[in-house]
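Just below sit the structures, each encoded as structure tokens.
Just so it is clear, none of the values below were taken in a lab; they were calculated from the coordinates. Please read all numbers here as calculations on a predicted model, not as lab measurements. Cβ atoms are built from the backbone, for glycine too; each structure is taken alone.
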Structure 1
Amino acid sequence: MKKAINIVLKVVLLIILIMPVLGTLGVFPPPTPEMYNNREAYDFIVALMDGGKYIMWLMTAVFLICFVLTLKNKMAVVALLLLPITLNIMGFHAFLDGGLLKSGAMMGNVFFLINLYYLWQNKDKYKALF
């Protein structure tokens, strides 16, 4: 049962990891104000995307690295690399986009829960960090 859960979560994680990469490469259309619950959230996303592309390309690199590491079953490293990003996604939806229970936050919530699962699964490997 645990093996099946790991396989399903890895597939979902791989799909979530590839979506921002495709967005940065222009596969998906740019965001519109209708995609967000208020203007501040939309303005924040536009600022991230227009800020010299620095943040978008940095996140794309992290997501690609995590994608490859997930395929190599290095989930302890993946969970640590994704933790700051998932926390920022949760903060964005909680404070700018109207809450964590809105429809736009659901993929971020799933992403965060998968990350927490892998952090918990690999907690023994992090003892050296503390």
Structure 2
Amino acid sequence: MPLKIELKPHESIIIGESLITNDGERTRFYIEGNVPILREKFILREKDANTPSRRVYFIVQQMYLCKENKELQKLYIEYVRDWQKAAPSLIPFIAPVNESIINQDYYGAIKSCAKLLEKEDELFGDSLLS
């Protein structure tokens, strides 16, 4: 059964390795096949990966979207080490991300990282995001 996607005007989506941005009208389309898909609300652009948790999220997002991610896994470990030094109070929130990555459930890891971002924002506020 195909996946039905509806995009609002000017909304973006990543399908595979392509970023698709809708024009000024609502659009509906159907996707068949096995390809990574990220809706705009889950997309973090590299320029916005400006905190330890956001860098971890961004690399997990890249792992989900890429077919070969061995180099990204090494970078993930490096980012998590940096992140643990910068925000040790958030260490319990990384466990579900690590577990999903070990199980190669990269979409699940993205969802867990989203919770990590929420907690980081809650603890440190928006001042880190500028």
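Some points to look at:
- Origin of the value -15500, where helix-only ellipticity at 222 nm (-39500 (n - 2.57) for each DSSP H run of 4 or more, over all residues; to 500) was derived from one of 1, 2: 2
- Value 0.80, calculated as FRET efficiency 1/(1 + (r/R0)^6) of positions 5 and 77 (r between Cβ atoms, R0 = 25 Å, to 0.05), assigned to which of 1, 2: 1
- Entry that produces 26 once relative contact order in percent (Cα under 8 Å, 6 or more apart) is calculated, selected from 1, 2: 1
- Among 1, 2, which structure scores highest (criterion: distance in nm of label points 7 Å out along Cα→Cβ at positions 85 and 117): 2
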